[in-house]
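Quick heads-up: structures coming right below.
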Structure P
Amino acid sequence: MIKKILATLNIEALNPMQLESVEAISTHDDVILLSPTGSGKTLAFLIPVLKTLQATTPVVQTLVLTPSRELALQIEQVFKSMNTGFKVSCCYGGHKMGIELNNLKEPPALLIGTPGRILDHIARGNFKTEGIRTLVLDEFDKSLELGFREEMSAIIETLNSVNKRILTSATRAVEIPEFARLLNPFTIDYLNGNQALEGLRCNIVRSDHKDKLSTLFHLLCHLGGEQTLVFCNHREAAQRVSDSLTDSLVVNEYFHGGLEQHIRERVLGKFRNGSCNILVCTDLASRGLDIPEIKHVIHYHLPANEEGYIHRNGRTARMNAEGDSYLILSEDESVPVYIKDELRNIELPGTRILPPKPVWGTLYIGKGKKDKLNKVDIVGFLMQKGNLKKEEIGLIDVKDFFSYVAVKRTKIRELLSVVRDEKIKNRKTVIEECD
């Protein structure tokens, strides 16, 4: 089974943590998996969970609780990519309740969701919990940090048939509360000091200005538009910094938990497909998001603690790659005592050249999976009706009711004029550039 899944996912082999996790979860009732962000924990628990699912049991059999919508959607996407034949559904705040209710009418074998929304469905009786045998508390430490303790406790109170519990965390600094009901759990620990930070160069950039906006702009000009996360400590700050960069003609987006879900999806879609290479964000982006290939991490604000520092830095130098982390320090700031890395001071050059605009732009298509639209349909449409070459089409992300497509920026205006009156799969729909 594993070989078939890996072939489907185009993965040569599981890593050591995943191999150990599959074995442990298959042979123990309760397992705690400690492993850094980006190490592959999702596949590590989905493979053994798949082994427990019964095709002849038409009820929810496994429940996965996650701290964020993005992580829930990511897990759903991984499971769908495994082509298991089992139904999976995802529930989260900001998603239309009507869509979720419709999906739950025919119960999925695997249900993924955020604690608040899952508790809402349970309270309304929208699905039965009696058939749930496996419970996964993914990124449990983050769920506690975000204040989901009461919701998780209330959910677990209703799960009287669970006989397997899997808890994952990217940090050891969390006390497992009694409500989790883990009895003599088997622990897998891959949090080996700075192992996740191998290949990471840590730098200091001194700022003469307390606000640091000018220094950030200067640094981004120096980095030349490579994929970069700029971390701020508050939502308002992230938006203010992003606005300032926009005023300076730096192409960027901002991302935080206060944005509506469709905006969060649009922003992440543009960042993934390369039509925006600079993302100003809160710590929400430090974990659980599928945003690979990050070259630089900038701490515009100092992280609150060591865990925050590690998780932010964990977005780069992943999977044996190299990356850079930058601390921007004002005159009255010093390096926090919890930072033990060797730091080098960076002197920025005197000249400032604006980062180039991304090569890609993003198209919005107002049809998606629920309209029976897939990636092949989109590629065919853009090549046949839009006169694009295959190399002029980038990453395609098909959602339930709409799609995002990366297209060479220089081709977008001409493309839109050509396809204005064209139908895709014999249907008229909105096709426009994402601002």
Structure Q
Amino acid sequence: MGTTLVADGRTICPDQGIDRKLNVLLSDGRVAELTESRPAADKVINASGKIVSPGLIDMHVHLREPGKENEETIASGSAAAVAGGFPSVACMSNTDPAVDNEASSEFVFLQAERAGLANIYPVGSVPKGRRGEELAEIGQLSRSGTVAFSDDGSPVSSADIMRRGLEYTKMFGKAIIEHCEDLALSGDGVMNEGTLSTILGLPGIPAASESGAVARDIILAELTGGKLHIAHVSTAGAVELIRTAKRQRLSVTAEATPHHFTLTDQCVKAYDPVYKMKPPLRTQADVDAVREGLRDGTIDAIASDHAPHSTEEKQLEFSLAPFGVIGMESLLPVAVTELIDRVLDWPELIAKLTCNPARILGIDKGTLRPGADADVTIIDPHLTWTIDANRFRSKSRNCPFHGKQVRGRAIQTIVGGKTKYRLHPNADY
């Protein structure tokens, strides 16, 4: 494979507390050294004026295969991942059939290997078939490489199943990534419950649906000592509950998505289903609380919750269209545009996309330590462009940031020492 030198970039590795101009030498698929000198190499990548980061990790995506390959496949999702700057992603279990046994987990790894682009890590379901009746084969799934467990797309509604899930996953050092929602409170809601939902004549989902479920799961995490990760936090109440749990030193972590720290329920006024997701877009006060949670460390990670749907489905009327938006290819630029110099500095943002998700998932990624896998993301922090979902590598187009002017972009994604994506220097977007 030879050696590659990523030269003269601003190297940011929060795992090592590094933020300075360094040369990163890659050799035979591993990080060889970070040095101020300029060692000889078979290939040199000029990263002057760019940020050199450990390979970014999106810890929450839906790749739809098997079952809905018309919306996304592991191959197309891998292409979207590396185009977004993510050498590694964790894909949720809500496929058909669900990832609830060793064979289904191995299928994900096999398809990822065939695609040959990104590292794809399967997340297993908590109960078999995501039906809430009995636990999945957590031991077998863990041995087969499953990195976490989740029924995302829906919550683990049974408190008993959730308790036992936390107990069993604790035995294997795995986290449960929980979609916190009280389905009885959500009912047939399609947007945030409030004055606006009444004006628009759309059934609402109250903030209490999320915060009540978060409270239950934190109590169960305290009871069991299990690792609980709260997905796609969207309400001020949930942020405060997580903040309190962290003060109590419970094993609780959380993530936020770009749409929940950027957009509000006011977007729904146009009845455009591209703004329909779960949890729904909330109020400005909730957005502000999520941003504060990111700033003070209450929220550990940023993830896309990439949820592709066909154009035909998303063009249905708002009440009938499915929940979910795509985000792997828009996450980084939206986060840079909305958070840098406002909420987070660069090392803080990189940490929420590298070492923090790696720690939560228990994977040996998200670092540029010598000996680590040579996964590197090179970012142009100054590049300004307009997001065009029609040019995405994803099969789907349901992006709420289509047409948004943004700053910052991954211009090269290196996976295992090999470049898997490079932005063409003459690209017009």
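Of the structures labelled P, Q, one was used to calculate relative contact order in percent (Cα under 8 Å, 6 or more apart), giving 15. Name it. Don't skip to the end; give the middle numbers.
Details: P: 15; Q: 20.
Computed on structure P.
If distance in nm of label points 7 Å out along Cα→Cβ at positions 282 and 298 computes to 0.9, which of P, Q did it come from? Walk me through the numbers before you get to the answer.
Working: P: 2.0; Q: 0.9.
It was calculated from structure Q.
Assign the value 20.9, calculated as mean count of other Cβ atoms within 10 Å over residues 202-209, to the correct structure from P, Q. Walk me through the intermediate numbers first.
On the way: P: 16.0; Q: 20.9.
Among P, Q, the structure yielding 20.9 for mean count of other Cβ atoms within 10 Å over residues 202-209 is Q.
Comparing mean count of other Cβ atoms within 10 Å over residues 34-41 across P, Q, which is largest? Don't jump to the answer; show the numbers that get you there.
Details: P: 21.6; Q: 12.2.
For this comparison of mean count of other Cβ atoms within 10 Å over residues 34-41, the top structure is P.
Taking log10 I(q)/I(0) by the Debye sum over Cα atoms at q = 0.09, 0.10 Å⁻¹ from the coordinates of each of P, Q, which one would give -0.62, -0.77?
Working: P: -0.62, -0.77; Q: -0.51, -0.64.
Clearly, the read-out refers to P.
Match the computed value 19.5, 59 of Rg and Dmax of the Cα atoms in Å, for residues 266-393 alone to one of the structures P, Q, and report its label.
So the calculation was done on P.
Have a look at P, Q and say which one yields 19.0 for mean count of other Cβ atoms within 10 Å over residues 74-81, as calculated. Intermediate values should be presented prior to the final figure.
Numbers: P: 19.0; Q: 27.1.
Working through the options, I get structure P.
Suppose FRET efficiency 1/(1 + (r/R0)^6) of positions 178 and 274 (r between Cβ atoms, R0 = 30 Å, to 0.05) works out to 0.70; of P, Q, which structure was it derived from?
Values: P: 0.05; Q: 0.70.
It must be structure Q, since only it matches.
The numbers here are math on the coordinates, done by the rules we state, and not lab data. The shown structure was predicted, so the numbers you read here are calculated from the model rather than taken from an experiment. Cβ atoms are built from the backbone, for glycine too; each structure is taken alone.
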